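Computed from the coordinates by the stated procedures, all read-outs in this text should not be read as laboratory data. Given the structure is predicted, the values throughout are model-derived calculations rather than measurements. Cβ atoms are built from the backbone, for glycine too; each structure is taken alone.
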Structure P
Amino acid sequence: MMIELPYETDVFVVGGGPAGLAAAIALRSKGFRVAVADCSRPPIEKPCGEGLMPDALAALRKLGVTIPAEDSFSFRGIRFLGSGVSVDASFPFGCGVGVRRPVLHQLMIDRAAHAGVCMLWGTRVSGIGSSGVMLDGRLVRSRWIIGADGQNSRIRRWAGLDGYRHSTWRFGFRRHYRVAPWTDRMQVYWGSGCQIYVTPVSSQEICVVLISRDPHLRLHHVLDRFPELACRLDPADPASAEQGAISASCGLKNVVHERVALIGDASGSVDAITGEGLGLAFQQAFALAAALSSGDLSAYQVEHRRLLRRPALMARLMLSLDRYPRLRSRALCALAARPAIFANLLALHVGAMSPADFVFHGAVPLGWQMLRTRAA
């Protein structure tokens with residue numbers, strides 16, 4: 001089916017994943033004419049943990065997207081398992097939801113179409129200029145250009161925004177299993193040199209993700225390190241092939257240049273173990289729409305940095321536990337002894353507690369408990 005290309009639009013979004021669609025929906029709500037182009041055709045699959053935290057769900061609802069209960073699974077909190085201990089806490093508000101990525105993508109496509117976004121699937125952007133974007137050899141005029149084209153963003157490179165402040169890389173491999181979830185928690189299993197996190201995505205299916213610094217490590221290599229999980233997965237049939245992706249934690253020096261702005265993984269990212277990638281992109285979408293409404297992209301630059309602080313802090317905490325086994329063991333034992341500290345950590349994670357408050361209600365008590373644990 002031939003797609004009729006627009007001759008001009010107010011905003012042209014390059015990349016039709018959840019970040020690009022969120023930006024398009026938010027911008028349409030401000031009255032902008034918006035076109036989205038992606039060289040793939042939907043629904044687009046991407047290996048990820050498929051868990052949405054309560055704050056991400058709240059942002060989705062603000063975008064007008066509701067995830068049907070029959071296509072998802074609600075979880076009430078997070079559980080850490082490792083060093084022979086287990087500690088869990090419920091979210092301070094609401095629930096999280098596990099949902100297959102193609103299901104979420106189609107829901108967002110439907111919402112964008114209803115909002116009046118012009119969507120150009122199977123269409124490649126070949127360049128950007130002062131007047132707009134080159135699309136299949138033709139110029140489409142646009143006042144603003146948004147790069148939502150992922151970690152290897154061409155828009156970022158073309159706009160000269162490839163300067164990094166920091167970056168770390170890990171590797172994730174995901175597989176689904178046909179088995180009923182055994183808990184209403186999203187679980188993170190901590191092991192030597194890797195983590196496995198398990199997210200229920202339906203009443204009869206779970207998503208299992210291995211993350212490590214070793215690009216060659218696979219689930220079947222490490223399951224014997226997690227006997228409880230291996231026992232649960234042993235009778236289960238795989239529901240998908242194992243797929244891999246890079247999990248990056250990186251920050252850019254700038255995410256705007258003249259009429260170009262970046263969003264989602266194109267604008268920097270946090271390690272996948274935080275579960276914050278999509279929620280962060282949804283919040284960026286609202287900030288971007290507000291900045292374009294005022295005609296001042298510099299406001300988006302400032303808000304983008306603010307939005308990244310809390311997820312970046314959580315990523316550093318998580319990666320410290322990954323990097324230092326003795327610290328991880330003491331921390332998990334301390335959290336198991338004082339579950340209220342873990343509840344405060346989870347409140348910080350979903351934005352219900354400020355970093356300053358966490359210092360007094362989480363970090364300091366955790367430090368004292370770790371000293372007691374070491375002394376014991």
Structure Q
Amino acid sequence: MQIITDIRQKFTEIFGDTNGARLFHAPGRVNIIGEHIDYNGGFVLPCALDVGTYVLVRPNRGGVMRFVSADFGGTAEVALDEVAYDAAYSWANYPLGVVHQMQQDKALRGAKLTGFDALFMGNLPRGAGLSSSASVQVVMAAALNTLFGLGYETMELALLAQRAENQFCGVNCGIMDQFAVAMAKKDMAIYLNCDTLEYRHVPLELGDYGIVIMDTNKRRKLNESRYNERRAECEVALADLQIAHDITQIAQLTPDVFGGGRWVSSEVNRKRARHVVSENHRVGLAVAALEAWNLAALGELLVKSHNSLRDDYEVSCAELDIIVEAAVNHSACIGARMTGAGFGGCAIALVRTDAAEDFMAQVAGDYERAVGHAASMYLQASGGGVREICDAR
């Protein structure tokens with residue numbers, strides 16, 4: 001694979017050779033359905049992609065960590081005893097947050113990190129809503145866990161990476177992204193209860209159909225978006241709902257019990273809660289549709305999900321709405337929706353594979369004429385979770 005050759009060559013240019021270096025990969029992920037409910041205790045249905053982030057890493061004899069990215073540019077060099085968030089580190093705060101969490105944990109367990117050199121390289125669109133940050137954090141966690149024998153289980157790495165993003169990077173995300181990146185299996189989706197972490201793999205058998213990722217090329221930085229605002233609105237809605245219901249999470253309510261949500265005092269917060277309840281219900285219906293191989297029903301659920309994200313959760317944008325509308329107007333598409341946090345990034349479409357090239361060309365053309373810049377289109381295969389690639393030398 002060319003990217004493996006490229007990362008070896010770049011590592012040699014920067015650090016002299018690849019002797020003793022080990023290579024790890026973590027995928028990006030796309031969420032088929034179940035958006036903005038992971039932090040509300042609901043179910044989600046993500047799958048991993050076969051593109052993601054690679055890191056080539058080895059211990060060094062100094063007490064420093066050197067982070068280099070072939071994609072983002074720049075180098076961050078941080079002493080092991082001086083780990084702290086610094087805006088000047090830019091992207092390197094994501095792997096550095098993993099180190100910070102490990103240092104806190106291992107102070108209790110007795111294990112110890114030493115200095116290391118790490119080169120990151122990826123083939124995942126950044127800022128597109130495909131979990132590039134989770135991919136970076138999980139691959140860093142897996143690499144250090146293996147390199148220094150820290151003894152984490154794979155699920156523990158996902159939870160550690162989530163803490164790093166919450167506490168170190170300041171993004172109040174749920175567990176879905178890190179869990180999917182760590183725990184995925186090829187050609188499977190993960191039906192995950194984000195409240196209990198109970199999960200099972202669901203065969204992602206699409207037959208004559210495939211998932212097209214439609215990147216609007218409108219970028220957003222998650223910790224600068226309204227993501228944290230939406231989470232705060234849900235917390236207020238939950239407090240209102242708890243007056244009438246014995247619940248700990250909004251997603252514990254069924255649509256029938258939620259009704260019109262009259263207990264939520266604010267109309268805005270009522271809309272947020274309505275999305276959570278209805279989207280959580282749609283996830284269960286989507287799993288049933290996949291298991292029954294009823295792809296038409298799955299496509300309808302994708303459209304309903306987008307409408308709810310647009311109207312009730314208000315995390316879509318003009319670019320996402322335009323590209324979804326263009327997609328569903330194509331005869332080969334049976335459903336589409338925005339995916340990820342929103343405010344830009346990607347949408348997905350369930351498309352007949354024999355017409356995928358025509359679909360991508362037509363939708364891209366319609367989109368560019370409407371917004372003035374191009375979209376990127378990918379007919380994407382599913383991939384497995386984080387792993388070591390054993391031919392790094």
Structure R
Amino acid sequence: MNRRTNAFVVGGGPTGLAAAICLREKGFTVRIADGASPPIDKACGEGLMPDTVAALRRLGVKISPQDSFPLRGIRFVAGGVTIAADFSQDLGLGVRRTALHAGMLAQAEKVGVECMWNSPVTGLPGGGVQVRDRLFAADWIIGADGSRSRTRKWAGLEASKKRIPRYAFRTHFRRAPWSSYVEVYWSDHAQAYVTPVADNEVCLVVLSEQPNMRAEIIPALFPELTDRFPASMLIGTERGAITTTNRLHRVFRDNVVLVGDASGSVDAITGEGLNLGFQHALALPQFLDSGNLLAYQKIHRSLQFRPAIMAYFLSLLGRQKNLRDRIFRSFAADPSLFSNFLDLHLGHASRPRAALAATRLGWRFATC
């Protein structure tokens with residue numbers, strides 16, 4: 001048995017590193033283990049919403065301006081209609097996942113987190129953590145190993161409510177961004193997300209319930225993008241991932257606590273996955289300190305509620321063309337409604353303001 005640690009984090013992605021940083025800054029001794037080697041990549045849209053950028057600042061994480069691109073807001077394009085809204089409180093940030101991971105790892109090492117890479121966790125015997133042939137004792141085990149979490153399975157926390165899985169395929173192109181917005185192009189069977197991640201690089205993600213909707217379908221489904229992404233500009237290879245909305249009945253058992261996608265996920269269409277993981281990480285230390293994990297679960301559920309509702313609504317727009325067309329025409333007829341929708345999506349709208357916006361949208365919907 002190796003020396004005991006206060007907190008052992010299983011999973012060294014952004015959420016695991018965020019949890020490790022938060023716990024270390026509260027005085028916990030922290031060890032983190034992952035079977036991969038840094039920087040860890042993942043197929044994602046690489047656009048960070050303003051609250052996610054603010055959480056990175058709270059964590060002390062620095063991202064070089066050369067490795068990122070400031071994002072002004074969100075633009076939707078569908079059926080000849082274009083609608084856009086700026087973020088009301090701050091800028092977002094486009095950044096390659098590998099650059100984000102490198103910045104977070106640097107901060108984790110700076111605050112004294114002990115990192116174990118190329119070290120897959122193979123079990124949780126007796127409340128400890130098995131890493132190959134080594135057993136580590138831990139007061140707390142933090143499961144941050146993603147949507148297919150083995151920590152969740154080992155702790156017996158698998159029971160959940162799942163929605164239809166969707167498939168995401170990500171590519172990068174060497175070209176200057178033409179917009180400072182995250183642009184979402186809608187078709188009947190897929191959405192294409194375009195995110196600037198540097199002055200000379202753009203990320204493209206195709207998201208669909210059908211597993212064959214890869215970058216090559218762009219000309220057929222998204223003719224507006226055909227000339228913007230020629231094969232000659234492609235960088236590297238395409239990466240794929242599965243995304244879904246998944247809510248757990250419980251996020252802790254004994255000394256095991258889950259954060260991020262391991263604790264329940266929201267569809268990538270929301271752009272809120274990382275922010276949720278960071279909010280879990282920021283909230284966690286006080287509840288481990290007090291041992292009040294029921295309070296952590298309550299906070300966790302409140303954090304998941306709004307993104308889960310928005311995931312359902314956006315997924316519905318993706319499946320229902322007539323509904324999508326009427327909603328988008330309503331937004332186009334009254335652009336302030338889309339600004340209100342974006343604020344609601346990001347949790348920046350009060351309940352009275354949200355109710356008023358919903359009433360106005362209903363009226364526009366009935367008349368468009």
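Have a look at P, Q, R and say which one yields 106 for volume of the Cα convex hull per residue in Å³, for residues 238-309 alone, as calculated.
Comparing all candidates, it corresponds to P.
Given a value of 2.1 for distance in nm of label points 7 Å out along Cα→Cβ at positions 62 and 318, calculated from one of P, Q, R, which structure does it belong to? Write down the numbers at each step before the final one.
Numbers: P: 2.1; Q: 4.9; R: 3.7.
The structure behind it is P.
Looking at mean count of other Cβ atoms within 10 Å over residues 38-45, point out which structure of P, Q, R has the largest value. Present the calculation step by step, with values, prior to reporting the outcome.
Values: P: 15.4; Q: 25.0; R: 19.1.
Across P, Q, R, mean count of other Cβ atoms within 10 Å over residues 38-45 peaks for Q.
Once distance in nm of label points 7 Å out along Cα→Cβ at positions 22 and 190 is calculated for every structure in P, Q, R, which label goes with the largest value? Don't skip to the end; give the middle numbers.
Numbers: P: 2.7; Q: 2.1; R: 3.5.
Answer by largest value of distance in nm of label points 7 Å out along Cα→Cβ at positions 22 and 190: R.
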